[in-house]
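J.: Next up, some structures in structure tokens.
Where a number appears in this text, it was derived from the coordinates with a stated rule and is not lab data. A quick note: this is a predicted structure, and the numbers were derived from the prediction, not measured. Cβ atoms are built from the backbone, for glycine too; each structure is taken alone.
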Structure 1
Amino acid sequence: MDVETITTEHVKRLSALDPLLPAPAPWPEASDLLTVPSGVARVSTSEVPPDSQAALWRPLREHRLDVRLAGEDPGAALAGLLDRWEETLAGEAEETLTAGTVPGTADTAAVLARPSRDWPGTEALLAHHFAPVRVLAARPRARHGSGPPAVPGVRIRHAGPGDLDTAVRLQLELRRYDAHFGVVALRDHAEPTIRESTRELLSRDATVPPLWIAELYGNPLGLLHIELPPDSDWIAGSVAAERVGYLASLDIAETSRGTGVGTALAEHAHQVFEESGVDVVLLHHAPANPRSTPFWYAQGYRPLWTSWYRMPAR
């Protein structure tokens, strides 16, 4: 099969699996492609500076594989592409050694994002030592399952400049917890970077504030960060919907988890998204997290894209 035929079959197969999946974006003309009889993949590598904001959420160097699979056995096609990719990664490791640096460091990753319902080839990913580390979950507007009612005493309000210290504290506390389950990195510049970005969000004169505080009997215990279009446009291409919202984070003080504060914030977020005409809400979570995974699915979310990681890349 040629690339065009494989892509056509790939799109047809995925549209039958999940109506929320968008058509794949065209690859740049200069893309590096790997091919097998019923599969094709684009290979790419990206790096971020160690002191950047992006470095708080990912390894510094990522090798990515974007696959398109066809034929009667797409799992076999994926297995073949993974074998070819290993050759590419091995060649890059040799070049790195020649340059005098050490390959295989913990701040590198090989990453493959797949539609969550596209299960063929899972055994090949496991055989190559990949693990499902990050999920992009979706909640369509008509989805039911909002979770249990909020407990009395919870008040939700706009976050203001006076909430800066509380907002930073809650975000750093969640980061320390999330770092156990995925690609959230504990870096030295986390506190000043988060403080500056939070200060900017709190200073916005927006019709719908991006940050909200949950108080339990006057004590601030929760922080909600939401993105509406156009702020959420960066993630909108991941789902087949016209108007997409993104729930960037929901941070609850460790001592208050399980009290209903998180449920109250989630319900408030969904009300804001509903009133803003959002068709689908997206959020990222770590599937290994024993708290966030059942919580979000009780709120009506379900997996859309699963990112498989191997860290280090080699």
Structure 2
Amino acid sequence: MATATTTARPHTRAGAHQPVRHQPAWRRRLGAAMPHLVLIGYALVALGPIVMIVMNSMKERRAIFSEPFRLPTAETFSLVGYQTVFERSRFELYFLNSFVVTVASVLLVLLLGSMAAFALSEYRFWGNTLLALYLALGIMIPIRLGTVSILRLLVDLSLVNSLLGLILVYTAMGLPLAVFVLGLFFRQVPRDLKEAARVDGASEYWVYRLAMPLIRPGLAAIGVFTMLPIWNDLWFPLILTPGESVRTVTLGAQLFLGQFVSDWNAVLAVLTLAMLPMIALYIIFSKQFMRGLTQGAIK
């Protein structure tokens, strides 16, 4: 008796053995390069006006309008704009005032903010959360809403037309963000390290000093975030320190532009002088700044 034999066929799903389609090499390269192209384009758009201002500030007036996109040459090079700025105004004094206010405010923000952040992150006491929320309100509520009250307070303290008044206002403006961000960094410091220091007899001040080098990226990020708004601020210098002897760079540049609006050499020169210090400082501390932002985002 013949028996029919059948060969079992493996059960396959539809499309299980279809070949994987690979993208062409040029498409993969284009996809990898696209983010870089977008960032390069954004950098050109952002840096283009800055380069134009600096470049044209060192040209003669005729060359500014006839050849605005060309670099200064031996025929067109001129520093008459910078000469006008320093002869017609006390710009070196404005720079000194802005430098003193910015450096003192940033140092106070970093010192007081780090101390408050260390205390709030290290110690548990009644009202700890409420105090942290109260300080966080300073991030959400603009300090300019209290300009009238701030002006009255400084008048009562005889701090109007003084650099100390500006320093105190800017310190109060930068503390909420500093406490909030640095608190996140202090929480990442290993507790075993701090406890070992306490067991060895270190005071809380020395524990704080021990933790400070470990949060340097956060300090650098807060320093940049605090420094730029202070240097570029026009609101509080205009209201609190309008006097000539305590005038800042931003206020001095604004008043200078109003007087020499038709003198393009002087206008471009004063804009260059006002922005170059902050650009230089940002380039110097950009590595620490990016590390602070990255670590803060990861944490």
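J.: Quick check on the output: 61 is percent of Cα pairs over 27 Å apart, derived from one of 1, 2. Which one produced it?
T.: Details: 1: 48; 2: 61.
Answer for the origin of the read-out: 2.
J.: Between 1, 2, which one scores greatest on FRET efficiency 1/(1 + (r/R0)^6) of positions 124 and 268 (r between Cβ atoms, R0 = 41 Å, to 0.05)? Walk me through the intermediate numbers first.
T.: Details: 1: 0.45; 2: 0.15.
For this comparison of FRET efficiency 1/(1 + (r/R0)^6) of positions 124 and 268 (r between Cβ atoms, R0 = 41 Å, to 0.05), the top structure is 1.
J.: So helix-only ellipticity at 222 nm (-39500 (n - 2.57) for each DSSP H run of 4 or more, over all residues; to 500), computed for just one structure, reads -10000; which one of 1, 2 is that?
T.: Working: 1: -10000; 2: -23500.
Attributed to the structure labelled 1.
J.: Supply the structure label, taken from 1, 2, corresponding to FRET efficiency 1/(1 + (r/R0)^6) of positions 212 and 252 (r between Cβ atoms, R0 = 41 Å, to 0.05) with the calculated value 1.00.
T.: Numbers: 1: 1.00; 2: 0.70.
Here the read-out was taken from 1.
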